[in-house]
Structure I
């Protein structure tokens, strides 16, 4: 997943029914049905409707939309700077473990166990240090797959730091093609592949298209990652389906819990079956197989 620019989060606390209705209403009113909007239960048991806006929305328009569902509910605002997502200091970041995978910074290199696959990823201008629920969910899905399958051709769509591509290359010693639309992320990803000694297997391409000959010529793929947001996952569903081999595993993430069903429904229509769904830190990862 590539880096996110500054974004603005709107949160509205309400009971479960109203939180879900408010989320749906904001989705239709401000995002035309597709956006990073959902409702979830907070640790204290309350419910929150949450919407991520690329630009600060008109607060009076948001208030009016919320009042149409619950006149007593109030919207709270938070600005997430890009550095909160992509360039946080490594200080305080711990090793992230998902089965035998251990994602770490250079400062923790000597703490990796002999039986672990250590993947060294520094915080940089690319998303995916392993500390985010989407990346961790994909790693856990990969660990489960590695117990029973050995894919021969692997595709990582929207690779970010290339952590998933590296993990797959190291685990299976199989060819991995990683694509990324963001040029700074491509630079970071290529360096991470080199540092983690995955160059013999993993290659990083600067492209946003899955129809590029260098991708299609190696199809079909036995394993495909797509750790992106819902609108892009839906847009890429048909190209991903055409690139996936029968019996292939497709791991999708970048989904709010409320968006999992929408993503699955899109892929189910193209011949996929749900194997597993896991939610970590309010982000959902789906493991699918192509029939």
Structure II
């Protein structure tokens, strides 16, 4: 059974479109920006072909392209979710994405983002003993165990070194600067870290005053094989900030990347995460 790669199509579309934009300058002044969607389309395929070569897969058969639709269930939970993302997409992005969603094995569903589709298909295929590799550049997907491939080396930034060391201590292995694997334990611990730390980029507050450094230090001490006790500790930490369990549950639902059986692909219905009991 060959490897299946599950790609963040939004991210690759963004990069391909951005690379194609150019400015028109006259008398030393920028007049306008222009793009060539046909060239962006070539760039997208150039990137995915390079990925297929790196993973030794057939891009026509073994590559699943995941895309985000406008509807997001997280905005029903938190209206300010991603509200601070005001940076416009590159010129030609929408036109390129419209072409890409018609590719074989391209997937886009109501209510869920590309990251969720990646999590759903990765865990679904893994449950069937299919070898999978997640292709992204988003740290949120570290919640999902298995192989991960980043177009740019994940650990390039010095700011990520503490997280790298922390994940390695719980079973993460690196094979190349781009390819690494996340263990079940590391993935579950990272989910709890995100419940505490939140994600300010997406407008997810987490447990106030915690941050990722504090979260990794705290969660690193837990017995992850006892999920009920782990959740009780989360509730205690939120309570210290004057917040109830309902707020902790909301934050967990906001940060969680969906897995197999947490989304109905037929009815576009999300099964919201519930605390372990």
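Bear in mind that the values in this text are calculations on the coordinates, not laboratory data. The structure presented is a predicted model; accordingly, all values stated were derived computationally and were not measured. Cβ atoms are built from the backbone, for glycine too; each structure is taken alone.
Out of I, II, which one gives -12500 for helix-only ellipticity at 222 nm (-39500 (n - 2.57) for each DSSP H run of 4 or more, over all residues; to 500) as computed from the coordinates?
Among I, II, the structure yielding -12500 for helix-only ellipticity at 222 nm (-39500 (n - 2.57) for each DSSP H run of 4 or more, over all residues; to 500) is II.
From which structure (I, II) was Rg and Dmax of the Cα atoms in Å calculated, if the value obtained is 19.3, 60?
Here the read-out was taken from I.
Ranked on FRET efficiency 1/(1 + (r/R0)^6) of positions 115 and 267 (r between Cβ atoms, R0 = 41 Å, to 0.05), which label among I, II comes first with the largest value?
Going through I, II one by one, FRET efficiency 1/(1 + (r/R0)^6) of positions 115 and 267 (r between Cβ atoms, R0 = 41 Å, to 0.05) peaks for structure II.
Once FRET efficiency 1/(1 + (r/R0)^6) of positions 99 and 251 (r between Cβ atoms, R0 = 25 Å, to 0.05) is calculated for all of I, II, which comes out largest?
The maximum falls on structure I.
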